[in-house]
Structure 1
Amino acid sequence: MTLDSQHRLCRAGIIIGVLFCVAAVLEVGIGVVGYIRNLTDATGEFLQEPADVGRFAGEFIVTTITRLWPLPFAVLFLVPSLIWRHRLNRKMRALPR
């Protein structure tokens, strides 16, 4: 495999990793917007007691963490691709011109 083809594979891995990061941000953003919409649509009876506020905050945190499912995939693609690309750049700089 040539250095150019390896460089293209690295670039593809980085692009896929960035897309997974964007997916995670969109997932969390959609979840936050949904919770804000539910909070503003509430009549106010839901958040009257401190226990209700705690339950709401707990559900919000759990849902936000659950919506971060694309991040492990982003790390799986980004970290090896960035390391590989760094090593390829060093190899390409060491080649005679």
Structure 2
Amino acid sequence: MPENKVKKYFRLIEAWAWCPICEDMIAVNIDKKEIIDSLQIGIYTKEYRHSNPSPDFEDPDDLSGQEHTIYIYINENYDITGVKVFFGEEPSTEEV
């Protein structure tokens, strides 16, 4: 599993988070003002829905072509502190 990383620019960050469902890094651009305005208890959560544009149609166990959600947790220093990936509207209580 590759390491999550962040590229910090003047007005935005580019967050790269590992999605184990897609088995790929997902890039998400986030405005720094959005992070600052939304910080709650020291952590900002970015919700990003996506699907794998190139799923393995030959593999019946590959569900990456279905829409799923990634939560990227970012602190006040614009660093990724965690990632949660799940199917559906919100993570189940077992995933939390």
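The table below lists the values:
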{"read-out": "Which entry (1, 2) yields the derived value -30000 for helix-only ellipticity at 222 nm (-39500 (n - 2.57) for each DSSP H run of 4 or more, over all residues; to 500)", "value": "1"}
{"read-out": "Highest-scoring label, criterion being relative contact order in percent (Cα under 8 Å, 6 or more apart), among 1, 2", "value": "1"}
{"read-out": "Value 11.5, 36, calculated as Rg and Dmax of the Cα atoms in Å, for residues 32-71 alone, assigned to which of 1, 2", "value": "1"}
{"read-out": "Among 1, 2, structure where distance in nm of label points 7 Å out along Cα→Cβ at positions 16 and 56 as derived comes to 4.2", "value": "1"}
{"read-out": "Structures 1, 2, by volume of the Cα convex hull per residue in Å³: label with the highest value", "value": "2"}
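Read-outs throughout are calculated quantities, based only on the coordinates presented, and are distinct from any laboratory measurement. For clarity, every value in this text was computed on a predicted model and none was experimentally measured. Cβ atoms are built from the backbone, for glycine too; each structure is taken alone.
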